[in-house]
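J.: Next come the structures, one after another.
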Structure 1
Amino acid sequence: MKHRFQKEALSNVLVVRVRSTEPEPAVVSARRVDLLVETPDGLRLASRLAQLDQVSVRQPNLSFFI
């Protein structure tokens, strides 16, 4: 299916979590590449790629959508 409008959006994301039980905050950074397409219902997210800046994330119980 061919879309009339297709645009790539680049974002930098920084997530900071502070817990009273931890001495330092947890910081996770990433680059996000979104592909937006125009549909009859408006703009929609066709795909999303999130590339973390760290090789491994050493934070227990950390779950979220980037």
Structure 2
Amino acid sequence: MSGTLSGAQEAVAMIARLPEEEVAHFLRDSIAERRLSDLMRSLNEAVATGDPGLRASAEKALKHLGFL
């Protein structure tokens, strides 16, 4: 499970640095490169975790991507 949390933390950090105007391009590339599914899995697992800080960060990342 700690590997999953580490992956979620990395995903949250990467998305937090992503400028708003690059979100659509990022999503297109992630779909084309077949990595969006893994990213979403990490974020969804982080939302389900018992760590309130990680949960809040993952929810913020999902909102930034337009999924919440």
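Read the figures in this text as sums done on the coordinates, not as results from a lab. Worth saying up front: this structure is predicted, and the values here are computed from it rather than measured. Cβ atoms are built from the backbone, for glycine too; each structure is taken alone.
J.: Compare mean count of other Cβ atoms within 10 Å over residues 10-17 across structures 1, 2 and report the one with the greatest value. Spell out each step's value before the answer.
T.: On the way: 1: 11.0; 2: 14.5.
Max of mean count of other Cβ atoms within 10 Å over residues 10-17: 2.
J.: Work out the source of -24000 here, i.e. which of 1, 2 gives that when helix-only ellipticity at 222 nm (-39500 (n - 2.57) for each DSSP H run of 4 or more, over all residues; to 500) is computed. Could you put the intermediate results ahead of the total?
T.: Numbers: 1: 0; 2: -24000.
Label of the originating structure: 2.
J.: By the measure relative contact order in percent (Cα under 8 Å, 6 or more apart), tell me the structure among 1, 2 with the highest figure.
T.: Numbers: 1: 30; 2: 41.
Comparing 1, 2, the top value of relative contact order in percent (Cα under 8 Å, 6 or more apart) belongs to 2.
J.: Which of 1, 2 yields 1.6 for distance in nm of label points 7 Å out along Cα→Cβ at positions 18 and 58, as computed?
T.: Values: 1: 2.2; 2: 1.6.
The read-out comes from structure 2.
J.: Computing distance in nm of label points 7 Å out along Cα→Cβ at positions 26 and 42 for each of 1, 2, which one ends up highest? The partial results should precede the final answer.
T.: Working: 1: 3.3; 2: 1.2.
Evaluating distance in nm of label points 7 Å out along Cα→Cβ at positions 26 and 42 on every structure, the highest lands on 1.
J.: Something else: Taking mean projected area of the Cα convex hull in nm² from the coordinates of each of 1, 2, which one would give 6.1? Walk me through the intermediate numbers first.
T.: Working: 1: 6.1; 2: 4.2.
Comparing all candidates, it corresponds to 1.
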